[in-house]
Structure I
Amino acid sequence: MTMVGFARVSAAVPPCTVADVEANLLATLSLWRDAHSAGSALVAFPELGLTGYTARDLFLDNHLLDSALSALGDLRRASAKLAPMAIVGMPLRVGSLLYNVAVALQGGKLLGVVPKAYLPNYREFEEARWFRPGSEVPAGSSVELLGATVPFGTDVLLAAEDQPDLVVGLEICEDYWVQVPPSAYQVSAGATVCCNLSASNFTIGKAELRRLLASSASDRGKCAYIYVAAGPGESSTDLAFDADAFICENGRVVAESQRFSREGQLVTCDIDLELLQRERFVTTSFGDCARENRRVFRRVSMRSGSARPPLRRDVSPHPFLPKDPETLARRCWEIFEIQTNALVTRMRAISCQRLVLGLSGGIDSTHAALVSTAALAMLGAPRENLLCVTMPGLGTTETTRSSADRLAAALGCELRAASISELSRLALAAIDHPAARDVDSVDALVERLRESPELGDTAFENAQARMRTLLLMTLANQSGGLVVGTGDLSEKALGWSTYAGDHIAMYDVNAGVPKTLIQFVIRWVANERAAAFCGESASKAKALREVLFAVLDTPISPELLPADADGAIAQQTEETIGPYELHDFFLYHMVRHGARPGRILDLALVAFAGRYPLGELKKWLSRFYRRFFANQFKRSCTADAPKVGMVALSPRGDWRMPSDASVAGWLTAVESYGVEQA
């Protein structure tokens, strides 16, 4: 069994002994063997790792240069029994010139030699004292090395013959810091993985800058970027080194070393080549730029092997949520500001300063109420201009009704109650629905549903949702207000709304925010914004926080079926359609990365290990696909809404899908997952 579309790569930081080539050789071999055991396709070592970067004028010593060349021979012989391609750094004489190079070895062969293109020649770095710049090497050059003719120059790429999407480009330290690095041309020529062999001494703040540069390069280049710097064994005469190594993919760090460790380290991660290639073909500007900046590169064959399970990468079960608390707080602020400013823009465009909102006591309407209140404040309009309407129906519980009342009071908006129970009974009776047949009161209707729950069908539920929308639209007409929609991105994906009911609004503030993220934004408001919402009143802020946390603790439910005998919510959404955390995971990887069903299940097994067995993941993924395909017709006529993140389903820009597309192929792929592997 292999993992299709992934390549396992490693960055190695061996302990370094300056000018002791034998010790460095043994340390390199040790980590190379570890990379072999890990199943890596390639392993990158530090700049000048065979000699040490800080050898300085010893680079001009023939003994050191001869020792490095001899060590390269030993590495070549060892490579016959080691699967990963190794990329090692060393000084290399080419005729009468000396270069700082990266050498690629695999299968008993020297595959290519790439010289450092740009040499620092300032302050503590005076490499031009010893080396020549690789930028001077003519394209198509080769070098006679250990009895073999080896491609030599900055125009060399390593391409896996058994995995076409794995193409490796090499650059060395300073190449990474110039305004147009060699890797920019490498990715334009097809490189999906760029390796930087660096030494890079450490100074305060430099680790963050390294990650900024590599993350940016991997984001713009739609590639993986492997960075490996020297460890603390380098000379401390004037400098310090921090053993920094990390791997970036598509704009984010996916694996990293323990900085300042004095032990050898191997950082290993599975790179998602399928994801990177999709990013390239959906980002049409990448292809346009690649055509304009393409240089001619030689492709030298390598072998990748195949990444072996289990998957070696961190997979977040909540991809919409940053792991870092500080970043998450910043995201919540950005989301809230996007929604608020978008609503303000729409209100100004139509000269409207009144909003109408159905307030249920659930998380979506609570979030919309917070956004609406903030929008009115931004416009300088009174909070009473937000008309919150509670519309208790046949399944409304005291819990949600109380939360809605308390929230409206805490926000200071206008609150009205308009029961839909009798209206719904009359509508059901008018169509001779079995639940309402010969029933002359709401109480009798509820009792009949409790005795015969099968009567609570789609028509029964949707009649209530449409009554609520009728009341909201009519109140908006009466007051000159704008109906604010509450449906979120997860509900849009699943079609969890009533067509021409809660599916309809005049502006959908939540449509770009998934369910899992809305909960965090509400929690952020409770913790960070409650005082501002309440005019710095401590008592009101406390009341607002309490009701927001109460809403977060309430099970998600449309409350369209009667409560149980104890008055508790009987209809829980996630029991019907599945856990929202799974659906948000599926949505993210399908829409954001175009992942195949098998790929989504591969990732889900890692992300939710120990929580959901494979059978349950397949069940809910099939449910997701069925609902996603079947409900495109609802998304095709959805209201205007602001785009918040990289995943959006607006039919006007982000997601254009035929409403009658067949889901059969996706369901077959889910069903066959695990069978083919076995």
Structure II
Amino acid sequence: MGKNLVEKIIESHLLSGEMIPGSEVGIRVDQTLTQDATGTMAYLQFESMGIPKVKTLSVSYVDHNTLQDGFENADDHRYLQTVADKHGIKYSKAGNGICHQVHLERISRPGTTLLGSDSHTPTAGAVGMLAMGVGGLDVAVAMAGGPFYLTYPKVIRVNLEGKLQNWCSAKDIVIEMLKILTTKGNVGTLIEYGGSGLANLTVPERSTITNMGAEMGVTTSVFPSDEMTYTFFKAQAREADWQEFKPDEDAKYDRIITIDLAAIQPNVACPHSPDNVKTIREIEGMEVNQVLVGSCTNSSYRDVMMVAAMLKGKRVHPNVSFGVAPGSKQVLAMIAKNGALSDLVESGARILETACGFCVGCGQAPQTKAISLRTNNRNFLGRSGTKDANVYLVSPESAVAAAITGKVTDPRDLGLEYPEIVLPEVYQIDDSMILEPSADAAIEVYRGPNIGEPPKNTAMPETLKAKVAIKVGDKITTDHIMPAGPFLKYRSNVPKYSTYVFYHTDSTFPEKCKKNKEDGFASVIAAGLSYGQGSSREHAALCPMYLGVRLLLAKSAERIHSANLVNFGILQLTFTADVDYDRLNDGDELVVENVYKAIESEIVTVQNKTQGYSFQTKCSLTDRQREIVLSGGLLNYAAKGGK
């Protein structure tokens, strides 16, 4: 029987386990990446392991907190540079670009594995990598030479057939995918793309699709490495890094979805979830206050050139605040040379830094109750920095149409000649802002006053006594749990950052946890479906752990966040009946007797002492994960010799 791409990569990297869907496997990691919002903690954790040099090809990017509105970010950037230099890690300076865009351009390799402490690491799946977003501690373990453990996924084959209409783009394809698969219920699955339409999709277009696979909650998304991939690598002067990598013709899949690209319409993801999908025509005419183009989803040379071509000789509507953020220095340098940058500036566009910026709420917060059209990947409530703003996710083409007209407009109605964007035969190559490490053990790592030691949990008590500190609903994101934007500068200072846990949902949460701890109780988070969507931000587990959270009770939780909970010693149990979730109240005292014995079973009994009843929950942890949780987290487990 033939093999699909997933089977080929995992088989060639398999260290432990069986390749059976639902089973845990351990794989060898070839490459890692971090960004500055997650990287500081990942490297603090790596340092705590006492390993002198990384065992992987690793890159530390600075792309999130580039606004230096205080000493914290600048100090952390210096820490990242010195710790990278000492331990053999490449360092991409602020201004070099967004990690996923730069990694795709300069570091990616077909047929290899990549772990990144950012949920959009699957972007590199566009060139045939098994690229997965994980928590920073998993990256630290991989850099130390340890395996990465994952649930062997079911594989969905998505056949893209035909060719897109003019004015429709890869962003419209992936938003269509979100309409089909939604943002929940896809844990333990992986998407592999194929079909005749691949011949019409360049690597930058494919990367838009793999990037937003993160919003579906799948393990990752991957394209084959084919002739189109070779063209991209050749243009990047990296032919030596390319290899053909395709599935066998008789490969088997768990599900097959077919999409006719010619039937795709300009799509939009409406507030406040990427799967709230409509066509542009369904909401056209709505007045728009802000339009932003950029992020790791849509900031490639192709996308920025499309924006410049549409705006050439035109002006941004006077009532629209319009900004463009090229995804890398390479893109910015090329549009500066070919004149496209001048076209953008003359149109009235604001040129933003080559960074994540507005996507993660670091700058460009819209006006009160704004309608903001953006090309990024997430539109969670408040993520933009303005809680009552309404953010719509669109393609670059639809974004420019709104910027010109001042209202939501189908780009097909502009009456413009469609710009055919031809990718360059040779990209402008300048890797001078990716600093090579000296790996000199004598280097002194810089530590500013904002940096502290990574906190550790304690072993799980024999009997878990805890109180419900918060009860939340479905689709709670890591932004809800651990807000980004102006709070991200405290990422290295866990005691400070922990004061903002659930800041926009229930600002009293940290105090309730503190009171529970004083009274001799751990704290419980009760949640609905798909808890922990969105960013791989491990602080959404680390900071609650620091506050004394030992238990998550949820209807379901997303893959990366579940893994982070394990890594920090927080037990996750799943409701077996919705009524048990409904009955729970904030402040209820819960008890799990003899935890060590209880979680050996799949069914765990939880006693509600406040209301005087018991209910059944499900424990889906593997044997290794159970040991980690009982040890109080991965650092404790590793210190005891666990692997």
Structure III
Amino acid sequence: MLKSFTLASKAAILFGVLGTVGLFVAWTNGRVPNAHAYHSAQELEEFRGAGLDLPIGTNNFFVASGNCSGCHGKDETFPYANRTAAGVDVNPADQWRSSMMGNSAKDPFWRAKVSHEVSVNPGHQAGLEDKCTSCHAPLGRYDKFLSNGGHYSIAEMEQDPLALDGVSCLACHMQGADSAGLIFSGALKFDTNNVVYGPYDAENLFGAPMSNFVGYDPVYGAHVTRAGLCAGCHTLITETADLEGNLTGDHFVEQATYHEWLNSSFNTDADPENGVTCQGCHMPRLYEGIAISALYDFLVTNPDFHRSPYGLHQMVGGNSFMLKLLQQNSTALGLKATSAQFDSSITWTEQLLQQNTLLLDATVVDRSADLASIDVQLTNLAGHKFPSGYPARRAFVELHVRDAAGNTLFRSGNWDPTYEVVGHDEDWEPHHDVITSPDQAQIYEMVMGDVNNNKTTVLERAKTPLKDNRLAPLGFSTSHLSYDTTVIAGVPGTDVDFNRYVNGTEGSGTDIVHYQVPMNGYTGLITITAKVWYQSAPPRWMEEMFAFNTPEIDAFRTMFEAADGTPVLVKEVELTDLSVNIDDLRELGVRIFPNPVRDGQLRIEGISDRITGIEVFDMKGASVAKYVPSGARNWQMTLPQRSATYLVVVRTASRNFVERVVVL
């Protein structure tokens, strides 16, 4: 358990070896004489914020985040540490404290879900709570595990400030190199030799403050920047229980984000030059030198002690819905982040979703008065499946087709006032290769099946994935060694473009949804908008849990119902199609050539008095050239872009004639 401390004893912990409170005189390291600290205990107390103090103290093996924030938190005394050259504060304590990692033990959805699992199988309470706290409250759970052993309970966690610190500093920085990427499902292995691993080598390492203030020696650990550091919690395999609560001997992969990364082109072992680790995206890098510790002027003023690259401790993911819910209920939940800090985490999260997750494209393949064939292609940019992680998370595609007046001709993937996807089947929506009706929607998700192959959201009842059509990452293969934990399920073999290139080989990281949109005789201009939306906590996922009443479930239900469940827009693309009345222009005596165009020069011959105008559009509906009737029989123009498709619209008083022209 955490030992509590007064302000004076806090200073004694941080600076006890110096034997004074106030302006502390420090030792030298043989190279920097007269190094001195400049923070008083009062200043350190002020850094912790009005009523938002990070916990300070220790248990048998770990210290709390507040102990670390004295040096690695906000610095208010010039010269500033933990800031960029432009003065931007990048201190890890304040970036982390408003993340999902920083609030993992207080996450009300997680607390409700643990309560739900225990309510379904109360005889498994000890094992369930011990398993769940191993990743959500590791400093409490592993202190007990390493001390006396035994299951760690939610009740113990609620009284344990270090456990409530969530995935705090030492949850990552004390993990040993010998287990990274080798153990999973919350089986973390900590180095208890009073060391803290960091990404910087021993050259110019000034470790005395950490050794004396918090009792740990900073050492170099290459593994802290490798994906394997995240594997212990981000691949989770659980035991399966039947509907009576009996364990069946089966296992279910609840999430396998690390193994998805292994089965991708991002894997740095497979491609050391071009691979990207988890930290590369979720802890964005700064490549200017950063002074990473306060207390000593020379660490800031001497570039030899600046660290680069520096990993921002944003711990950014995709769950902006829950971050907003935490922000709205911060006081009730006892959180240690300000509203402004949550705003930052929300912004970083939505930037990651919108800028680094997907590419989206839409194309009109064919068009007649009866039918418009529209392809929507998604390309996964993440180094794992999208969505990944906890199986509630899903993404869905909206396709909206409107006529020239803005009236809806077709819409798939809309959502209703409860934030549920319109047309969602009663149990679960199947994967679609071709969509022909508004009551069909493409939803990328995992659907868990129980021992009877019925949908379940009870994790302990999960036996097999009924559906897992989440977008595979680039390079993903069904022949990879990790495929048994990263299976694709519910995608029919007839969908030949799911994670496949045109030549049929795997690993494209793409999917194409083919929409067959009824036109019902309409031949005018259409505007096509394709959007991809993301939900981390869909309403239907909550139904089984909300059928129970426990304090945790009831509290989360109140928060959930008050929250804005609007899906997060990940990507959007819009185009206008003018491919109407595609008839043979020979009846007008008009010839458009060459097609394809190889030299950029498009020629039109046979212009007569019947023609009221000619206009050339790109595929987004932008006009690139116009011919105004002048009595000339021929017209030549230069098309502005190579490797593109254009629409040439020839107008008469009664109708339009359109021809597609390809420029090579």
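No value in this document is a laboratory result; all are computed from the given coordinates. None of the values given here were measured: they were computed from a predicted structure. Cβ atoms are built from the backbone, for glycine too; each structure is taken alone.
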With P(r) over Cα pairs in 10 Å bins from 0, in percent, for residues 251-546 alone derived from the coordinates and found to be 5, 20, 25, 18, 15, 10, 5, 1, 0, which of I, II, III does the value describe? I
Which one of I, II, III has helix-only ellipticity at 222 nm (-39500 (n - 2.57) for each DSSP H run of 4 or more, over all residues; to 500), as calculated from the coordinates, equal to -6000? III
Which structure, out of I, II, III, was mean count of other Cβ atoms within 10 Å over residues 587-594 derived from, given a value of 16.6? II
